[in-house]
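J.: Structures given as structure tokens follow.
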Structure I
Amino acid sequence: MSNTPSLFDAPAALKPLAERMRPRSLDDMVGQRRLLSEGSALRRAIESGRLHSMILWGPPGCGKTTLSLLLAQYGEARFHAISAVLSGLPQVREVLAEAERAFQAGQRTLLFVDEVHRFNKVQQDAFLPHIERGSIVFVGATTENPSFELNSALLSRCRVHVMEGVSPEDIVQALQRALADAERGLGGQDIMISPDNLMLIAQAADGDVRRALTLLEIAAELAGTGDGHIDEALLAQVLADRSRRFDKQGEQFYDQISALHKSVRSSNPDAALYWLTRMLDGGCDPVYLARRLTRMAVEDIGLADPRALPMAIDAWNTFDRLGSPEGELALAQVAIYLAATAKSNAVYSAYNQARAEVRSSGTLPVPLHLRNAPTKLMKQIGYGKNYQYDHDAEGGIALDQTGFPDELGERQYYHPVERGLEIKLKEKLDALRIAREQARAQKKPE
């Protein structure tokens, strides 16, 4: 191992509980059974000291930093950590130069880059030659999807390992270990807490072991001023106003809005309400949700239920008038209605087909009979000639009159579905199309 200071070397008295209890072996880690189970490829590589450059992708507190420290420990490599938030290209180059000198002296360096997705392309490219030469074992940690945030050159030189949020049951194990450990944990403080209350802390941590240990430490400090008992009343203070994981700019945001949209589309109002509430609870802008719900009313409900669009607009206006939290109930109401009502994407599909036709067919002239003729000259050259005023025709529709450019002929983009109001629209339009075809077939050429 290197003499380079690590997170293990700071004085214990200065470390928070989460740092003091950081696992010192793979067996101490909780969660990540798929990735680190006995016999797994990654575990065998780590235990044999065969290090490779990698990207660790997972939510906060799942063990990315700890696993990196263990990689260096098992691989007998120098450990050096930098943060993409705090470090610029000059600092990166300095670290890489130091790693190069160590490499020439026969010592490997494991370079841990926290929040690597925050580095730009130029900064990411700086690591490439050093990874290729083997002067560093590169370990990047990210909470964001590497496919979107990291450039392909860096990804091609690293393996991506997906880490998962830790389950409440596994977090309870970490909490119990901290309570029992007299050397690094709370074992000498006579802290008492029931299994049910331990589970409350684990659930409040939302998959984040570090957060769970921090909550336990706060609760223990409060309990230490009394009888050492962490009860429900004390936990109510510690766990008040806790927030769930939600990144307004990251993948979780887009995953959750996708889940909301697809729950509406699949006519599952309970799931739609759940995802709407998750996003509101996480701090999503309600106006953004109102806008997306309005889009759903157009894209997925359409003319199967024309009431959906004005209801979405009304909910949006209601939120604008009432604000939060009262106005959020209007958004919940429209989300449930959109999910429960009839669905049709016929208008959405028709618009896309018409747009594709316009782009491919170019600027076709408007047929003369459809052109307006406000001047004598325009009438003389045929503008408006043979136009039939539909209100004067039998049945209110001039059946033998086309509305398309001559070069296109008749087209059908809109295909109503047999759901909701579109059942009636389909019956009417199908009958009209048959009647138009018959009228055009009977029409004698002039």
Structure II
Amino acid sequence: MTQRDITCFKAYDLRGRLGSELDEDVAWRVGRAFAARPFVGPAARVVVGRDGRESSPALAAALIRGLTEGGADVLDLGLAGTEEMYFATAHHGADGGIEVTASHNPIDYNGMKLVGRGAAPLDPATELAELADLARSGDFPAPARTGRVEDFAHARAAYASAVCDFVDAAALRPMTVLVNAGNGVAGPAFDAIADELARRGAALRFVRINHDPDETFPNGIPNPLLPENQPMTADAVRAHGADLGVAWDGDFDRCFLFDSAGRFIPGEYIVGLLAQAFLARHPGERIVHDPRVVLNTRDVIAAAGGEAVQSRTGHAFVKQTMRQSGAIYGGEMSAHHYFRDFAFADSGMIPWLKVVELLSVSGTTLADLTGARMAAFPSSGEINFRLRDPDAAIARVLAELAPGAIARDDTDGISLEYPGWRFNLRRSNTEPVVRLNVESRGDAGLVDAQVARIEALLDGVRA
């Protein structure tokens, strides 16, 4: 087999521009390489799912062909979200899983997310690197057999049941929830969950918009983290008088929440809410968080009697930290939420369900639960900069600000803390940008002032 220069392997997964970086040959090579990995072995079972992009069926077919020609049996979920692949891999005891998805990337991109047994992420430095080397070389071992493909769409029923197990459905108070699937693949999975909730006695009313998967993405690539994409959900929440709004990205491993006034609730405050919800029932448990925005999360965890554990940013690192610490829940400000009882994997469906349960138990609104926290610990949101010389720019920031800091943390990028505020500055793991987060204790004006100060030192362009 001839060698090929494959550039779509990234820090945690695969992602590349169609044609030039990712095509059916690359997908086939990934399948052959994955089937040849030592932990897979003969007669392995690998779960495969795909998102709703136009290119995904052909890439999934090539991937499956590579897996079966490499001797692995494939459990084919068909159209499914990333977390459905995670769940099926762990729940059905498969040897690994692959989701063909580009999540929120542009329309001319696609990619893959890969896990091993138990839905554990592949180690970026060893397992993923070895997989990439083998796919590039094409030096695949001769398989002892040809694998088979099993239609595994029925796995959605067990997935929906497992998601609903995270709440007491019959105790959920009547409320209206507006859901925006963004024409990604969230819709079918959501419908299965909604049906299961109704079967269990939940008195919820759902309003669905942009619900059906559509490969043309008529309303744009679903990425609710972008401010320009939020008004569609916010306006619909207000128009329908909903108690809560939920929006997902393309493969729905992230969910984003809006209160009844249509106000977008930044991810770090949802991390605090979910930490509070789990600690109320499981006092003393560990909660994992990323280092970008921490003040509200640490305050909530301490007040609820839990133990905060910090991880590097990124799903592979958070999941590893959770597995090592046994944490019940982990959350990132980017709206990734991880659950011990969901194979330590991230889910975009469990978070909104847990928030609905929290609203039911507290008898209050999402605005009431988050408003005081947002005022007590205001943050800038993540600001991205494209810099001519990132190393020199970061050095300028350190020279100016490090001497006055009371604490420094280099877990992920650089975090400097002061009596009333802190910031984190880090290079992206997935994009050519430097990311800045600033937060304070009760002083939004201080946040704005320090953002301006650091931005001047960076001397870059906002991305």
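J.: On volume of the Cα convex hull per residue in Å³, for residues 48-159 alone, which of the structures labelled I, II is highest? If you can, show how the numbers build up before the last one.
T.: Details: I: 90; II: 109.
Ranking I, II on volume of the Cα convex hull per residue in Å³, for residues 48-159 alone, first place is II.
J.: Given a computed value of 57 for percent of Cα pairs over 34 Å apart, which structure among I, II does it belong to?
T.: Details: I: 57; II: 33.
For percent of Cα pairs over 34 Å apart, the value 57 is produced by structure I.
J.: Taking -11500 as the value of helix-only ellipticity at 222 nm (-39500 (n - 2.57) for each DSSP H run of 4 or more, over all residues; to 500) derived from one of the structures shown (I, II), identify that structure. Walk me through the intermediate numbers first.
T.: Details: I: -14500; II: -11500.
Answer for the origin of the read-out: II.
J.: To which of I, II does the computed value 15.4 (mean projected area of the Cα convex hull in nm², for residues 144-343 alone) belong?
T.: Numbers: I: 15.4; II: 13.7.
Derived from the structure labelled I.
J.: For FRET efficiency 1/(1 + (r/R0)^6) of positions 120 and 408 (r between Cβ atoms, R0 = 30 Å, to 0.05), which structure out of I, II has the highest calculated value? Please report the intermediate quantities before stating the final value.
T.: Details: I: 0.05; II: 0.40.
Once FRET efficiency 1/(1 + (r/R0)^6) of positions 120 and 408 (r between Cβ atoms, R0 = 30 Å, to 0.05) is tallied for I, II, the winner is II.
J.: Still on this structure, please answer the following. The value 3.5 for distance in nm of label points 7 Å out along Cα→Cβ at positions 176 and 336 was derived from one model only; which of I, II is it? Walk me through the numbers before you get to the answer.
T.: Numbers: I: 4.1; II: 3.5.
This figure was derived from II.
J.: Further, regarding this structure: If mean count of other Cβ atoms within 10 Å over residues 128-135 comes out at 14.5 when worked out from the coordinates, which of I, II was used? Before the final figure, lay out each step's value.
T.: Numbers: I: 14.5; II: 18.2.
The read-out was computed on structure I.
Quick note: the coordinates plus some simple rules give every number you see, no bench work behind them. Not measured: the values here are computed from a predicted model. Cβ atoms are built from the backbone, for glycine too; each structure is taken alone.
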